[in-house]
Structure I
Amino acid sequence: MAKSDTSHTPVLVIGLGRFGSATAARLSQLGREVLAIERDAQMVQDWSGRLTHVVEADATNIEALRQAGAGEFSVAVVGIGTSIEASVLTTANLVDLGIEQIWAKAISQSHGKILSRIGAHHVLYPETDAGNRVAHLVSSRMLDYIEFDEGFFGVVKMRPPREVQGFSLRESAIRKKYGVTVVGIKTPGQDFTYATPETQINAQDMLIVAGHVDLLNRFASRP
């Protein structure tokens, strides 16, 4: 059976802590209808005028979720991070309600393992991911870093090392020397362009580079 398209459907967000509220707010900004469920009355009041719908309820109670209309959603985000028990019970309830896509926040590898085993389709590690990203940024020329396959493939935004400045991609032979691919380049005052062998690299340019994480780190660490 083909997977249904959920890119424009309403989203259920459970837990309005830092992660959940940031997710809900951004979804709302992107034009998605959001139902947020939060057990803290004060947080419900704080967010009631900023999201489509905010309901005060205990998501560990499946009947409370049913009454809130959670079963009508095909996408849900579990942002609970203060209690592993509440996170697990809530995720299990969403599985029982037949939610097609469940994105659940985990605060540890063991927590994430439990979430996966009970049926969460996507397990998120926001603190760990943020820490890894910052570590890459502060230890190299990287301006931004995205890892698509843990420990394997990534894409970075970075300034060019001195050794390639003033040369074309063909002349600098970045791919041959470092095993990474310059996908695009942004020159100050100009639009982003896809890279070609003739693309000239200057000191103030911003490069978009893709490749194996270890090779990206090696290239981005060049002076």
Structure II
Amino acid sequence: MTERPIETTAVGSVRRALVVIDVQNEYDADGALPIAHPPFAVAMANVTAAMDAARESGVPVVVIQHDAPADSPLFAVGSSGWELHPAVGGRPRDALFRKTLPGSFTGTGLEAWLRAHAIDTLTVVGFMTHWCVDTTTRQAVHAGFSVEVLADATGTIAYANSVGTLDARQMHERALTVLHGGMAAVGTTEAWLAALRGGGRLPASSLPESALAATAV
């Protein structure tokens, strides 16, 4: 899939780009890291809905693809798992950047591209919630961008190590709860589509609001 000519459109006062992170076959059911929560099919339906709505609204779509060395058990360049999922790879996009670390800003031309097209807000979807989505969101905020994360258009897996165990739902919800507490506006794809139509943003929270709300429980 080749990139389409870009015609950035400001919707209301927001100049968005939709950033689609690592939607690669490795995360599908037959891959080495199958997404467990939300189910991969659910997340994919929302990713593609967001991509289609972005195209219809003139919001540029940036696809990120993770590269690993040929001898890596995950995302080895040229392997089936490394390839973009057909539902994403076959859709129009405005740019494609390939990364080797969790953050989409590291070692890529993403930031320069965003600034060249006067983008001020990133809407982030893709995989995994707690890893590349989280890291990219934090990098974007540190660089001065506003960020929206679509909770049902990302997903993750379970972890277990010497520190503890988290199931996929816990991992997903904890990552998004922290991001919504001052880093990003986290919401559903449906809510984002409504914001897109209305020219607004997803509602955000903050660290003080989240902390005070917890003490009131």
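Just so it is clear, none of the values below were taken in a lab; they were calculated from the coordinates. It should be emphasised that the depicted structure is a prediction, and the values quoted were computed from it without experimental measurement. Cβ atoms are built from the backbone, for glycine too; each structure is taken alone.
A few remarks follow.
- In terms of relative contact order in percent (Cα under 8 Å, 6 or more apart), the structure with the greatest value among I, II is II.
- In this comparison of I, II, the computed figure 2.8 for distance in nm of label points 7 Å out along Cα→Cβ at positions 171 and 187 is attributed to II.
- When distance in nm of label points 7 Å out along Cα→Cβ at positions 43 and 163 is worked out for each of I, II, structure I gives the greatest result.
- At a computed 24, 24, 15 (semi-axes √(5λ) of the Cα gyration tensor in Å), which of I, II: II
- Structure responsible for 0.85, with FRET efficiency 1/(1 + (r/R0)^6) of positions 107 and 195 (r between Cβ atoms, R0 = 41 Å, to 0.05) calculated and labels I, II on offer: II
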